[in-house]
Structure 1
Amino acid sequence: MFEGPFRESIIKRAQEKGKIEIFVHNLRDFAVGKHRICDDRPYGGGPGMVLKPEPIWCVLKMIKRKAKSKGQVILLSPQGKVFTQSEAKRLAKEKHLVLLCGHYEGVDERVRCLIDEDISIGDYVLTGGEIPAMVLVDCMVRLLPGVVGKWSSVKEETFYGKFLDYPQYTRPRVWLGKRVPAVLLSGNHKKIASWRKEQVVRNTYLRRPDLLARIRLTREEKKILEKVTRKSNAGFN
């Protein structure tokens with residue numbers, strides 16, 4: 001599952017530049033017995049299967065021995081705190097992360113003594129933790145210095161700052177009768193910057209008011225919000 005995403009685009013270039021090293025370990029390689037079984041039925045009954053503790057313990061021991069570091073061990077689990085951009089920035093500063101992918105009905109609870117924290121990518125159900133692990137890696141890698149060509153493009157992305165991003169336009173100037181806003185064609189950088197400031201507040205107000213409720217607004221941003229609210233109430237969206 002990891003081969004495609006980790007051999008493409010920014011993650012591939014980050015590895016080629018030596019900015020990051022990624023190792024994928026298959027739990028089956030650390031299971032015992034002829035069939036290398038990593039899961040079993042839950043005690044007490046119930047549907048599904050549970051990942052056994054022994055393979056997880058063995059792979060973590062091997063990682064610690066080879067890396068000479070335990071690393072920050074993260075379990076990808078629906079029980080964890082929801083992953084956000086601020087969490088990505090925090091984790092991107094770590095030198096060594098171990099992402100443990102939960103699966104089926106989860107992992108044996110006794111494994112928790114080996115785990116530093118749980119992280120979820122959202123309140124919905126996935127087959128396993130592999131896709132969430134890819135999400136974490138993709139999000140964190142682009143925050144590493146020297147990975148993305150223009151750092152300004154990262155800083156201006158949605159969720160890096162307080163608000164959603166402003167609308168983006170490219171050629172053609174007119175498409176299906178819809179025109180690119182005239183201010184973006186004006187060449188007046190001051191007016192463009194002002195328009196974009198209003199748009200980030202407007203987008204957040206209209207699309208993610210829950211985010212806006214948690215943002216500490218500056219005096220200028222409060223004025224913009226008042227203006228956006230008046231326009232919205234007047235039906236000028």
Structure 2
Amino acid sequence: MRSLFLVTLAAILLTACGTQEVSKPLPTQSWPENNLWMEDGFLNGDVTEDVFNEIINISKELYAPIAEQWKEELVINALWDDSTVNANANRDGKGWTEVNMYGGLARRAEVLPEGFALVLCHELSHLYGGAPYIDVPRKMSAEGQSDYMGAGWCLRNVAQKMSVKGNFIVTDYMKKKCANGETCIRQLAAGVSLGTLLARMNGEGAPNLETPDNSVVRKTNTSYPKTTQCRLDTYHNGALGLDRPLCWYKP
């Protein structure tokens with residue numbers, strides 16, 4: 001009788017284990033957790049709900065063929081009513097991918113329409129931006145790599161299809177570096193937009209396109225670059241097609 005009881009108990013446990021839902025892997029995020037969601041509703045940025053949705057639709061159309069090559073269906077959730085000041089991306093390596101874009105980020109006064117597009121490009125580049133990886137098995141690109149790739153090909157193509165342009169000051173430096181056209185200037189302005197927000201998050205002074213972080217890493221940093229300036233440098237170099245900055249990347 002005791003043996004029969006043990007066999008029955010084992011069968012119950014095996015059944016329970018077999019039906020237990022496997023949790024999804026943790027998503028990558030544009031920035032560390034923050035409490036800026038508490039300020040939502042007190043700000044009036046340039047990104048309206050219509051602009052928010054337009055940028056998401058343009059990006060999804062741009063990346064759908066790439067996702068198809070990966071045998072994935074790309075899902076971008078437009079969470080306009082969510083006050084989270086962040087964005088995240090995830091994949092399980094079995095065809096499931098997801099990007100979450102939040103209204104709390106889009107409504108920030110620091111965030112230009114191009115800046116919001118850059119965040120979305122960053123998340124898409126976590127999925128399709130290539131090495132170096134923060135998660136090799138799932139092929140999730142590192143933070144710096146996502147900044148670099150997002151600020152280049154992705155943002156350039158999205159910005160060209162956007163119906164609105166952000167209001168920002170065009171500096172002599174931007175004009176000098178972007179002799180090839182307005183889209184390049186908008187790419188740099190997007191980086192400044194996000195650099196300003198990141199500095200606000202980190203309690204740092206605002207970074208500057210003309211004062212790069214000259215530090216050199218001994219090993220490629222796959223997490224967030226140590227300084228906001230380093231992230232702006234990465235946006236800058238990605239937009240201009242220059243090498244990845246040595247403040248996070250080791251060739």
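Quick note: the coordinates plus some simple rules give every number you see, no bench work behind them. As the structure is a prediction and not an experimental result, all values here were calculated from the model. Cβ atoms are built from the backbone, for glycine too; each structure is taken alone.
Listing for the model above:
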quantity	calculated
Among 1, 2, structure where FRET efficiency 1/(1 + (r/R0)^6) of positions 49 and 145 (r between Cβ atoms, R0 = 30 Å, to 0.05) as derived comes to 0.45	2
Mean count of other Cβ atoms within 10 Å over residues 89-96 - highest-scoring structure of 1, 2	2
Cα extents along the principal axes in Å, for residues 137-176 alone from the coordinates reads 43, 25, 14; which among 1, 2	2
Identity of the structure behind 7.0 (criterion: distance in nm of label points 7 Å out along Cα→Cβ at positions 41 and 185, calculated), options 1, 2	1
helix-only ellipticity at 222 nm (-39500 (n - 2.57) for each DSSP H run of 4 or more, over all residues; to 500) from the coordinates reads -11000; which among 1, 2	1
Cα Rg over 2.2 N^0.38 Å from the coordinates reads 1.31; which among 1, 2	1
